[in-house]
Structure P
Amino acid sequence: MTRPPPIVRFERLYLTSFALGLLIWALTWNQLSTRLATDLRTAGFGWMLVAALGLNVVIALFQWYAVARRGVAWVRWMVVLLTTLHLLGLLPGLFSAPLALPTLLGLVRVPLEMTAAAQLFAPAARDWFGLDEGDDEDDLDGHREELS
């Protein structure tokens, strides 16, 4: 099945947002690792920063693959949830002066992510997820649900 235009747009926007997220990680890495190292309670947990980055990458790539390549309907709700969490995580940085570069990049990243998530609910994307035109709800039993 040919991917509909909203899914192609999702993929482009989502992967751009993902790349910006990696750039934000790179820009804040020293600050985060220093903060972990200076607090006696967290000094031994520097490895958790690497684990968090790895988990972030795995989840993002899973979401991209499941939605853009396999058409798994329930994963789009996961995209919405994590996009909402990214938006909420950005808010505290908006009230600090001056705005740091990672926050400014977040101001670009989050709208990209929100626009990408909106593509998943476009009418043209329903067939991709195996949802019937007459369904008012997005059932999880679409014909493209399997990841195998």
Structure Q
Amino acid sequence: MRYQVYFLTVAYLLIGGGVLLGDEYGGRSHLLLRLKNSVNTSKITHLVFIIVGLFVTFWKVFLPIAPGPPLLGDLLPTLSTLTLTIYYLVGLKRLIGGEKEKELAVLTHTSSYLERNKRNLGFFIVAVALLHFLFPQAVLL
């Protein structure tokens, strides 16, 4: 089961990095543009990515690939997966519509931060996915 979650993590990070890079490089790569549009227009897709992200984050925190210790073994993939899950959660809230004013302020602040740094975050997440794939037993990777 650990290796299935390992490959699920790498795929989740690569897809998430592609979604984040879709705005910047969608004109050059139609695959990134289609990926971004298919994810950002569907509530069900957002919900699936949130559930998978929470599962992978939980699994990575408490059951990392050996020899990594729990809580720190897969630190970068865990943080990247959690960041993508938050990104999808913000996107789902935006698709659903307006909520209370206090929640809207937090949502606006979080989404503006993610939107400003989307390109850099996308490159970072793709790099983490590739490093995690190439060095599966490296601690903190």
Check: helix-only ellipticity at 222 nm (-39500 (n - 2.57) for each DSSP H run of 4 or more, over all residues; to 500) was computed and gave -21500; which structure, P, Q, did it come from?
Finding: P
Checklist line | Origin of the value 1.21, where Cα Rg over 2.2 N^0.38 Å was derived from one of P, Q | finding: P
Notebook entry, point to check: Where is mean count of other Cβ atoms within 10 Å over residues 34-41 largest, in which of P, Q?
Noted result: Q
Notebook entry, point to check: Can you tell which of P, Q yields 38 when relative contact order in percent (Cα under 8 Å, 6 or more apart) is derived from it?
Noted result: P
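Read the figures in this text as sums done on the coordinates, not as results from a lab. If you're wondering where the values come from, they're calculated on a predicted model, not measured in any experiment. Cβ atoms are built from the backbone, for glycine too; each structure is taken alone.
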